[in-house]
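Dropping the structures in below, format is structure tokens.
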Structure I
Amino acid sequence: MSWMIYCLIALATFFLMEGVTWLTHKYIMHGFLWYLHKDHHQPAKGFLEKNDFFFLIFAIPGWLCIMLGWSHANWLVVGIGAGITLYGIAYFLVHEIIIHQRFKLFTRSNNHYIKTIRWAHKMHHRHLNKEDGESFGMLFVSKKYRDKINKDAALQKSTKHISKIKADRI
């Protein structure tokens with residue numbers, strides 16, 4: 001197989017990881033491992049959370065796939081590991097930097113996608129307990145959150161337009 005196939009395998013794995021993340025978040029983090037995830041919904045003081053240990057659940061398989069696949073020249077497994085690792089990087093950037101702003105970057109973004117994922121995550125975090133959760137994904141969110149952001153943008157545009165008309169009349 002050519003290297004292009006392995007890149008496609010990595011890309012497919014990346015997108016499949018969103019489903020794995022959704023399932024893990026809903027049924028494991030909000031299930032039997034809630035005691036590790038609870039401090040993410042009910043934060044205490046400090047930079048690190050018990051919830052941060054979940055990165056190992058994804059980092060270890062990605063690392064093992066790359067390391068063992070490379071050592072045995074099994075490029076299919078390396079591609080899978082690369083996809084898992086790329087998703088982990090995206091997760092870190094989106095969840096830790098963009099959404100929770102643990103590192104102060106992108107704090108004033110007006111990007112539509114960023115507003116949408118922030119809103120969906122806010123709706124997820126409004127539930128302080130493991131029950132009645134919503135929006136368990138990370139990169140792809142439900143249409144209802146996009147619609148809410150679209151509605152807010154249209155309202156804001158309309159309000160600015162009305163304010164401009166009033167200002168022109170004065």
Structure II
Amino acid sequence: MCGEHGNNCFVHVDSGLPPVGLKCVVNGEEIQACVDPTMTLLNFLRNELKLFGTKEGCGEGECGACTIIMNGETVNSCIILAVEADGAEILTVEGLAKDGELSILQQEFIKMDALQCGFCTPGMLMSARALLDRNPNPSEEEIKEALAGNFCRCTGYIPIIDAVKSAAKREREELK
């Protein structure tokens with residue numbers, strides 16, 4: 001089914017077009033690279049930068065597994081070309097922890113059992129992070145709306161919503 005790439009249908013196949021320069025900041029680190037103009041941002045993050053937290057689920061921008069924060073907004077990195085990130089500031093799930101310590105949001109996901117298989121967790125965390133960055137005291141409806149583009153087949157969403165609520169409360173108390 002995937003031909004010469006075996007079972008890995010998500011490998012980037014170089015287009016043969018001339019590479020394009022890319023400068024961006026990823027998790028606080030300045031990045032300069034030359035990329036195939038057809039490479040997705042997801043493939044750039046995973047294959048070139050070796051940031052494996054961002055997952056490929058559907059490859060169509062529907063499941064949220066590849067959600068990152070780019071210039072303060074959540075985006076599905078599987079449907080954005082890497083060259084579109086030129087000049088951008090990008091935050092992936094690897095950038096949430098600081099100095100080897102999990103963020104409050106990550107801690108609350110663990111505490112509230114808001115992850116099971118873990119496949120959707122990075123996208124959920126990034127959607128939740130973007131919400132809390134713009135609204136430190138979201139209602140349950142606002143949390144549901146922020147997470148609406150992220151699919152989870154394991155948790156039933158209630159622990160995820162509870163984790164975001166708890167993280168919001170802790171951040172308001174601890175990060176004043």
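Suppose helix-only ellipticity at 222 nm (-39500 (n - 2.57) for each DSSP H run of 4 or more, over all residues; to 500) works out to -21000; of I, II, which structure was it derived from? Derived from the structure labelled I.
Ranked by relative contact order in percent (Cα under 8 Å, 6 or more apart), structures I, II are led by I, which has the greatest value.
Looking at Cα Rg over 2.2 N^0.38 Å for structures I, II, the greatest value goes to I. When FRET efficiency 1/(1 + (r/R0)^6) of positions 25 and 113 (r between Cβ atoms, R0 = 25 Å, to 0.05) is computed across structures I, II, the figure 0.15 traces back to II.
No lab work stands behind these numbers, since they all come straight from the coordinates. None of these values were measured; they are calculated from a predicted model. Cβ atoms are built from the backbone, for glycine too; each structure is taken alone.
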